[in-house]
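S.K.: Some structures are shown below for you to check.
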Structure I
Amino acid sequence: MNQLNDIIEEVLSKDKRNKFTFLTGAGISADSGVPTYRGSDGIWVKGTRYHKPEEFGTYKYFKENQEEVWQYILFRKKMIENAKPNESHKILANLEKILGDRFHLITQNIDNLHRRAGNKNIYEVHGNYREVKCSVDCKEILPIPNNLTGKDIEEELRKDEIDSLKCPECGNWLRPNILWFDEYYDEKTNKKFSSLKVAKNSGVLFIVGTSGATNLPIEIARTTLKYGGYVVDMNIEDNHFTELLKDKKRAIIVRERSSDILPIIKEQIEKSIEQGV
């Protein structure tokens, strides 16, 4: 861990490009009981009863099967609402208080657990379940209707729920404010350019619980390296970041659970700040 300590002290001592940025994925929420997507027991591995995720999790499928997709989303909503932030979420919330505006959190998670833990400076690059928007983009992003409740997997939508899921502007279906497989990252929904700007100004990027299977996380890591920042990949197994980081002088690969390594990082940051680094 000496190299990690040296990185923390170096970044704390810098005047520019001195942000501590954490990029999180589904793995960080696993200890909260939220299934990952691509793990052996993940949602995208198991799929749904009838569909492959690459088919079901698309805008194209939603346009043809709105009620079915919303039924599944509300099943996921119930699962997420029953989950609680775990120690890793709480440590990141605490680090934001310690580091202030030098802390940034980029998350692929749509489960809202970072916000519930207390984080505020968050870039939700895959959107979230708190919001909806018109499926034909005629209206701004809206809060999810209050009458929508989490459901069991076989539970159908009520009429009042269907009515509330129609756009108040044009009457078309509302959709969740999330990124589907057949869509592209943008700034409005996904904070693409904002997150890349954060990466550019990061002294160190910690990758926590994400395999990097989509292109923006990889681009974030690549951007941090390009502008002289360090990248620390903290995952329990090799992933899409591994090839990018292999043999890079400013990269560290840590094959440990985030719940084991994040307390060490927090302790070292606190210690370095106390020592006036």
Structure II
Amino acid sequence: MTAPVAAPAPVACPARTLAEHVAALLPARTGVPWTVEPYAPWWTARHPGVRLVQGARALVLVANGHTWNTEVGWQLPGREPYRPDFTFCSSRPDVVAREILRLVLPVLDDDAARAREDVSRVRLELLYEIGAAMRAQGAATYERGGLLVNTSTVTWSSAGLRYSATLHGSNPACDVQIEGPVRAVERAVAQFLPGKPLDPKTWPMRNVRGRLARRMAAFLAQRVDVEQTDAGGIAFGTRPGVYGYAAPAADPAARVRDTTPASVDLHAVGVDFLVSLAPYLAR
């Protein structure tokens, strides 16, 4: 009697497995989740690739099994990536998803915004999505016209901090302001920045004027590039990605405690990124 032969188990596609985990971490927009489709990327035939799709937006994801890097390109109608737009030195789904939210989707949305005509309606829809995400976490929001023409703002408070997110014209990326005790502001700002490196950066703190500015510079320099402006504030970060400005203290020589008031402005924050951070910003 011939022994039964078991069929070999199918080999899972690493790109599809990664993409499915990433899709689960990316927020749905207007109730539409991200889905995964087979796809053959233009720039490689050696490594497996797939496509993540949400409405008219699409991302091409390639898992490089030799370097454990993840390559990502973005698609729109009329726009096909012939090489990766971003390469991330990780194949962890949480890291890849966060970098897509922080770096890729704001660029994709900025390009898509050029084809829109009813920018006022789109701006209000995006603002509503942000407010809905914060309200889902229990925060009370207030939406209003911005201080400038063609701007709209949503504000909320949580854990002793005051937040405002402002959209300008057809720009789909937000300006986010965070105000409150410096320790809480630092924790909130960290959610928007790259992870703290294993090898901390050094920066000449003795050259920073003001005690609050020195504290903010020491904190921010662990994650992004920093520079003190002539006004005494701290400019930090570069594009692509979130960048911003930490306002100087009214009295630069005053002692700084964890409860000292601080204010930070963040720019180029994608709506998807902000919505994904709602559990941290509105709890």
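Values in this text are rule-based calculations from the coordinates and carry no lab data. The model shown is predicted, which means the values in this text are computed figures rather than measured ones. Cβ atoms are built from the backbone, for glycine too; each structure is taken alone.
S.K.: If distance in nm of label points 7 Å out along Cα→Cβ at positions 118 and 174 computes to 3.1, which of I, II did it come from? Show your work: numbers first, answer last.
M.R.: Details: I: 3.1; II: 2.3.
Answer for the origin of the read-out: I.
S.K.: I would also like to ask the following. Quick check: 38, 24, 18 is what I get for semi-axes √(5λ) of the Cα gyration tensor in Å, calculated from one of I, II. Which structure matches?
M.R.: II
S.K.: Have a look at I, II and say which one yields 15.6 for mean count of other Cβ atoms within 10 Å over residues 86-93, as calculated. Don't skip to the answer; put the middle values down first.
M.R.: Working: I: 21.1; II: 15.6.
Computing mean count of other Cβ atoms within 10 Å over residues 86-93 on every structure in I, II gives 15.6 only for II.
S.K.: Now a separate question. To test your reading of the models, identify which of I, II gives -7500 for helix-only ellipticity at 222 nm (-39500 (n - 2.57) for each DSSP H run of 4 or more, over all residues; to 500) when calculated. Spell out each step's value before the answer.
M.R.: On the way: I: -11500; II: -7500.
For helix-only ellipticity at 222 nm (-39500 (n - 2.57) for each DSSP H run of 4 or more, over all residues; to 500), the value -7500 is produced by structure II.
S.K.: Moving on to the next point. Upon calculation of mean count of other Cβ atoms within 10 Å over residues 230-237 from the atomic coordinates, which of the structures I, II produces 21.0? Walk me through the intermediate numbers first.
M.R.: Working: I: 21.0; II: 17.4.
The correct label is I.
S.K.: Tell me which structure, out of I, II, gives 23 once relative contact order in percent (Cα under 8 Å, 6 or more apart) is calculated.
M.R.: Values: I: 23; II: 15.
Checking each candidate, the match is I.
S.K.: While we're on this one: One of I, II was used to compute distance in nm of label points 7 Å out along Cα→Cβ at positions 14 and 150, and the answer was 4.0. Which one was it?
M.R.: Details: I: 4.0; II: 4.6.
It was calculated from structure I.
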